[in-house]
Structure I
Amino acid sequence: MATPSGGGVGNAGFVDTGGRALVVDAFFTPSAAHDLRSAAESLAGPIDRLVITHGDFDHYGGASVFSGIPVVASETTRQAIAENGPGRIESLRAEFESYVADLQSKGAPDCELEQARVIEADLPSLAVTIPTETFSSELTLGPATVLECGAAHTKSDCVVWLPGERVLFAGDLVTVESHMNLTREDPHEWLRILDRLAELEPAVIVPGHGVPAGPEALDMARSYIETLLRLASEPGDPAVPTEWGSWQFAEGFGANIQALRERSAA
């Protein structure tokens, strides 16, 4: 799980498939991914594959650490990584100094400043790793099933489902005490995807951000999207609901409202 002050940013994990490991996502930085790889090999065994759930850098930025291991993604996610990855690294290197200065000027929490320092140390080693295997719809990897769910958070959001253990690696389709990013694709399709995931009846959900939770995390994700859609349809400048006041990525609330209103007006 990513920590607030570490270089992971987005969650990642691994599955013991019976003496071998299946890794899900690769964190933001190579140093965090190195720790992930070491843990997977130590606790589960040699790594069969790395699965990337979607094309956001905080879920594939450390993939270069998994050299020699097949990297799996949907074809759409592979294209997104190939097209956007190099530019993302260039912008990080070019803009990171001003980003840190902005954090300091705003009096950001110590954990955010520490995370920035960790990421900054890894900037020289960032490299894009293009997935080597692609799939569409569904892929079975031993006891795990990778499901391509559609365009909700990104143009292609995938999950990894372990039916035997009823564990769901949900990528950024589900977050816990962290604002979701609704600025790009279709929140209504996202709600339909949440219905589909609920039908799996997961017992444990590993979210893209935040701590693992039970099936109530799906309900919270649904409530968040429905609330944002309602607030965006109403006039005025809505305040963050009190119950979300301590959530991570607080800036995402306003960005979501703006994006949903712009989409509705288009």
Structure II
Amino acid sequence: MKNTQQITKAMKQVAAAKIRRAEMLQKQSRPYADALSAMLNDLMANVSSVDHPFMKPGREGAPIGVIVMTADKGLAGAFNANLIREAEVHGRANENVLWYSVGIKGRNALRRQPNPTEAFWPLTQGQMIEVAREISQRVSDDFVSGKIGGITLISPKLINMMSQRPEKRAIVPIVAVRDDANAGASKGAVEFEPSAEAVLSRLLPKYLEFSIYSAMLETNASFFAAQLVAMNNASENAKKLIDELTVQMNNARQASITKEILEIVGGAEALAG
């Protein structure tokens, strides 16, 4: 138990060190995400129609592509299990789905699902932005070709260090949200060259790519947060077990010593008699 406690303490320290870097990367990506979202909303408010596949419904009858993001490793409490359960619930509610797995734990779990897994990528092997580009290109090609009729993302939402909640959201096709109250104020505020339609057509693939990349960063940070809490709990439980086992060991040793003393006293009394 003491050896196990040393391992859990070491893993807790590693998770505490890695989560700082993961949170830093996540925070550094937020200004770009905010600017991208603001520009996308402004463009959608200033264009009448865009001839881009992401703005159109997918092929009717085609399965929905579901990207499931989990960690590559375990020992993080119920972190991976909650994400896998969310994917299983979605699979039971929508029989016509096609899985895209990101993370080794998700790939192993999706093998038990009746629907096939189209592609798999590890979460933390190689440059994460390059993996995000590859995922984005693959699902984009499948959507444009009609192989899938939409793209849904299942990934964790980092609420705080103690809570990581699975989140499901449809990212393609993109539905333009009209804000009638502010439409007049935003229209014409920014000029786009060569045109707003052309800029939006180039921006939509970047939006999908960065949505996947941001979800990967959040999954990585959520995993280390869950592992930090799990290893802290494991270390505390190991300490309690060590204390209980130490008491049992001392009682057994005291009982053995007492028995030996009684045998010696009994033998001495027998000799004296």
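Assorted remarks:
- Structure with the greatest value (metric distance in nm of label points 7 Å out along Cα→Cβ at positions 100 and 116, set I, II): II
- Which entry (I, II) yields the derived value 18.4, 60 for Rg and Dmax of the Cα atoms in Å, for residues 124-235 alone: II
- Identity of the structure behind 52 (criterion: percent of Cα pairs over 23 Å apart, calculated), options I, II: I
- Distance in nm of label points 7 Å out along Cα→Cβ at positions 108 and 244 - highest-scoring structure of I, II: II
- Which of I, II yields 3.8 [distance in nm of label points 7 Å out along Cα→Cβ at positions 20 and 228, calculated]: I
- Source structure of the calculated read-out (log10 I(q)/I(0) by the Debye sum over Cα atoms at q = 0.12, 0.20, 0.22 Å⁻¹, for residues 44-163 alone, -0.49, -1.13, -1.27) within I, II: II.
- Read-out mean count of other Cβ atoms within 10 Å over residues 204-211, computed value 18.9, structure in I, II: II
- Value 16, calculated as relative contact order in percent (Cα under 8 Å, 6 or more apart), assigned to which of I, II: I
- At a computed 22.5 (mean count of other Cβ atoms within 10 Å over residues 4-11), which of I, II: I
- Test item: helix-only ellipticity at 222 nm (-39500 (n - 2.57) for each DSSP H run of 4 or more, over all residues; to 500) calculated as -13500, pick one of I, II: I
Every number here is computed from the coordinates shown, using simple stated rules; none is lab data. Quantities reported herein were computed from a predicted structural model and do not represent experimental measurements. Cβ atoms are built from the backbone, for glycine too; each structure is taken alone.
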